[in-house]
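What follows is a group of structures, each given as structure tokens.
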Structure I
Amino acid sequence: MRWRYLRHIVRKYSKDNNRFHVGIVGAGPAGFYCAQQLLKTIPGCQIDIYEKLPVPFGLVRYGVAPDHPEVKNVINTFSKTASNEHVRFIGNVTLGRHITLAQLKHSYHAVVLAYGAEEDRKLNINGECLTNVVSATKFIGWYNGQPQNKNIKVDLNAEHAVIIGQGNVALDVARILLTPVDILRKTDITEYSLEALAKSKVKKVTLVGRRGPLQVAFTIKEFREMLKLPAVSTNFYEGQMNTIENVIGDLPRPRKRLMQLMYDASQKLESRGDKSFDILFYRTPISLLGSDKIEGIELAINRLEGDKAVITNEKYTLKCDLAFRSIGYRSIQADPDIPFNRASSIVPQSTGIYSVGWLSSGPIGVIVSTMSNAFQTASLIGKDFEKGLLSDNPKPGYSYISKILKDKDRITIDWNGWTKIDRVEIERGMKRGKPREKIVNVDEMLKIGGT
């Protein structure tokens with residue numbers, strides 16, 4: 001015990017901790033922010049970041065809306081971290097398929113799970129399998145060029161689209177559907193989705209929520225963008241905003257600003273064009289109607305008891321020919337050995353196995369909250385390191401995992417390979433007057449940047 005303590009003291013105060021290996025699974029914001037902070041917390045540690053796709057950046061690349069380029073500037077920070085001599089990127093490797101948690105534990109002193117929440121929550125009502133009932137998550141992946149969602153079927157030959165859910169993701173979908181295509185052409189939205197949106201007949205988008213205006217999950221920035229859409233009127237159903245004016249003054253400042261903006265918008269009755277964005281509160285979808293393709297949604301009218309929506313016996317049908325579900329995300333247990341809490345869909349922290357981002361907190365918050373969570377986890381790893389709670393024994397790191405991948409003939413992408421893909425995408429985008437044209441075929445990515 002004394003010898004182990006002395007070894008820990010030597011390692012703790014050594015200027016070079018390059019024998020301390022950390023494996024991070026997931027190259028999105030949570031993984032990169034954790035790596036960034038670990039380089040400061042444990043100087044000289046060796047960090048390997050694994051990603052199931054050949055390319056990095058996760059939701060920044062595939063979740064952030066194409067008309068929000070300023071949010072994607074964080075990629076510059078992540079690239080600086082990835083270029084550090086103590087950081088290695090390994091793309092096209094999936095936990096639970098190509099490598100196991102047991103193999104990672106054998107290779108690393110600390111394993112950080114940062115693979116996010118990739119599944120969307122289902123409504124679990126009749127008719128959810130009808131044609132043109134679409135996951136908002138997959139729709140976003142479709143127009144952002146996510147390989148697994150490039151071929152989803154969305155029939156935009158529809159005049160009325162309903163989005164079930166009232167968060168920022170729902171507003172992203174509504175905005176893309178109602179934004180003039182000429183504006184989108186200047187973004188990094190995929191060319192095939194541009195072609196489909198150019199032929200879209202969607203004139204009306206209705207946002208449906210179970211509770212009232214005070215409980216909406218979207219933020220003021222996203223709602224203000226909806227109000228600024230050219231030739232699009234924002235409408236609230238009659239009477240649903242009447243009581244808001246009386247409580248606005250008592251709300252916390254961020255909520256107060258949003259509610260004031262919503263109330264002011266509800267008082268403007270003039271039409272701004274031939275398209276409309278309608279917001280409907282106090283409604284719960286009971287069933288999706290149609291024989292093959294969706295034709296409408298049976299809605300129950302709710303009343304609020306506190307913050308809880310209670311379904312009443314009053315029901316009616318809202319006709320539509322396109323519907324999106326946008327009621328949240330959930331994480332998965334990527335490997336059977338992961339200590340996964342199925343009820344909360346998170347991985348609790350434990351010594352040696354850590355979680356960051358949505359896998360740690362649940363699918364809530366924006367990139368800034370993800371950064372805070374990742375920094376906290378990196379700090380926890382640093383404290384466990386200082387206390388000697390993490391193994392002092394040498395670990396092989398990537399040298400062991402690389403042999404496993406080689407034995408499986410797995411083609412991987414390193415950071416140099418990603419930069420090659422990046423250059424090709426930018427070059428293709430320049431030819432179309434766009435920031436980039438994303439490659440959506442994994443085989444093509446591997447051909448360009450594979451090792």
Structure II
Amino acid sequence: MNSESTSSAPAALIPSSVTSNGSAVTASSNVEYRNASATGEIPSYDGDDRARATDFANYFCSYAQLYHQKQMLTDHKRMEAYYDAIMGNADVFRDKVVMDVGTGSGILAVWAAHAGARRVYAVEYTDMANHARRLVEENGVGHVVTVIQGAVEDIDPQSLEGGKEAMECNDGCIDIIISEWMGYFLLRESMLDSLIRARDKFLKKNTGLMFPSHTTMYFAPVMDEEERKTSVKEYTSSMTDWNDFVESTKTMYGVDMGALDSAFQREQKEYYLLSSRWCELRMEQVLAEPCMVKYLDMCTCTLEESRGILRGAPGSSFDFDVVGEDDDTASSSLNPMPARHAVVSGFSGWFTADFKSRTDADGSMAPKISHPTLLSTGPENGYTHWGQQVFHLLSNIPVIRGQTTRIKGELELARNKDNARLYNCRVRFSTTRRRTGEPKAAGTVLMNGPVIETVYQIP
């Protein structure tokens with residue numbers, strides 16, 4: 001820590017944080033059972049048997065359970081978006097070859113068949129594939145949908161309809177790839193890697209379509225004080241309980257467990273205070289206009305882009321104005337968000353997914369989407385199973401009546417070294433205050449806050 005910075009990530013947590021070049025450098029507790037391949041990729045791509053087994057135990061196994069599928073299938077915002085995107089654009093599915101990556105129960109594959117697809121390949125890694133086969137047959141589309149159990153990375157294009165001929169022409173054999181691959185704050189689970197590899201391997205280069213076609217990540221300061229205080233209380237209670245445990249163990253059994261104080265504190269702080277929380281926010285809890293921190297075109301995004309948000313990358317910086325409540329304050333071009341009496345409890349992240357026409361230069365000949373659809377996981381759209389991820393501050397930021405609090409900083413997002421499915425998030429910012437109504441650049445600065453830097457995990 002230097003004189004210009006206040007870090008809420010204790011030194012012992014730095015090995016599991018995001019480095020300045022954007023890489024995750026988690027100290028491995030058990031290298032043999034890392035949920036990543038030897039090259040740091042997701043194990044379904046190039047992992048050995050041990051890495052794949054670990055990946056299945058930590059990630060895939062839950063998707064083999066119907067209760068988990070049901071949670072997603074009862075998310076009506078999710079279901080409506082995909083249904084509208086597929087059935088509302090039946091003209092682009094008619095007589096096409098479709099691949100559903102991570103089909104789960106198979107419902108998207110069934111819809112693609114209902115929309116008129118000639119052939120649908122439904123790819124599922126887990127034994128949920130058996131349920132998908134039954135669902136496909138019972139819904140009368142078994143002659144159209146073929147369920148393939150395994151990693152999409154392992155499929156031979158020549159085994160698919162038109163695959164051999166397409167390879168000879170250096171092109172893909174799939175007209176449309178559909179997938180519900182998105183995780184918390186979009187990137188968690190790292191399934192996007194599999195989708196990109198499937199796209200590059202199977203999709204027709206100039207006429208193929210991706211459903212969804214584009215995704216956007218958003219970030220904003222929020223008021224979530226009750227939950228923030230609850231986390232602090234739970235942390236404090238946990239530490240009190242530990243201290244009682246140390247004393248009683250020493251008194252009753254003659255063993256001093258105090259040598260583990262710092263390790264236990266670090267563990268509890270990481271869990272209660274330095275982990276993002278799932279939340280269903282209301283719009284009034286969002287304190288400033290959300291900013292876009294990452295935009296991905298599914299037809300052109302790269303594996304490098306899928307790995308997170310690097311420091312200094314486009315969109316990684318933010319500059320928010322939170323306007324304090326004042327009877328004479330009204331929304332204006334200088335202050336587009338309404339004034340309020342609040343505290344900044346932390347930041348929140350969410351995403352949107354578009355189903356629309358291709359926008360890349362190579363896709364000018366691709367079929368046009370006549371009925372575009374938007375899926376939002378933001379507070380304005382109500383409940384989705386993704387919710388929003390909230391990163392609580394260790395101490396809140398008061399919003400002063402008649403003043404505007406400026407929060408300026410940067411966001412980094414990188415994969416955990418020991419688990420390529422999970423992410424660490426670094427938020428670095430400082431605050432200033434000026435009188436509400438004064439311009440951001442030329443207003444009189446009433447307060448300059450220190451630089452605050454916190455590293456969170458997205459569990």
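Just so it is clear, none of the values below were taken in a lab; they were calculated from the coordinates. It should be emphasised that the depicted structure is a prediction, and the values quoted were computed from it without experimental measurement. Cβ atoms are built from the backbone, for glycine too; each structure is taken alone.
For this structure, a couple of remarks:
- Comparing distance in nm of label points 7 Å out along Cα→Cβ at positions 90 and 130 across structures I, II, the highest figure is found for I.
- Across the set I, II, mean count of other Cβ atoms within 10 Å over residues 170-177 reaches its highest value in structure I.
- FRET efficiency 1/(1 + (r/R0)^6) of positions 274 and 394 (r between Cβ atoms, R0 = 30 Å, to 0.05) derived as 1.00 - corresponding label from I, II: II
- Answer label among I, II for the case where P(r) over Cα pairs in 5 Å bins from 0, in percent, for residues 74-233 alone, calculated from the coordinates, equals 1, 6, 13, 16, 17, 13, 11, 9, 7, 4, 1, 0: I
- Among candidates I, II, the computation of helix-only ellipticity at 222 nm (-39500 (n - 2.57) for each DSSP H run of 4 or more, over all residues; to 500) that gave -10000 used structure I.
- Comparison of I, II - label where relative contact order in percent (Cα under 8 Å, 6 or more apart) is highest: I
- Taking FRET efficiency 1/(1 + (r/R0)^6) of positions 138 and 226 (r between Cβ atoms, R0 = 25 Å, to 0.05) as the criterion, the highest value among I, II goes to I.
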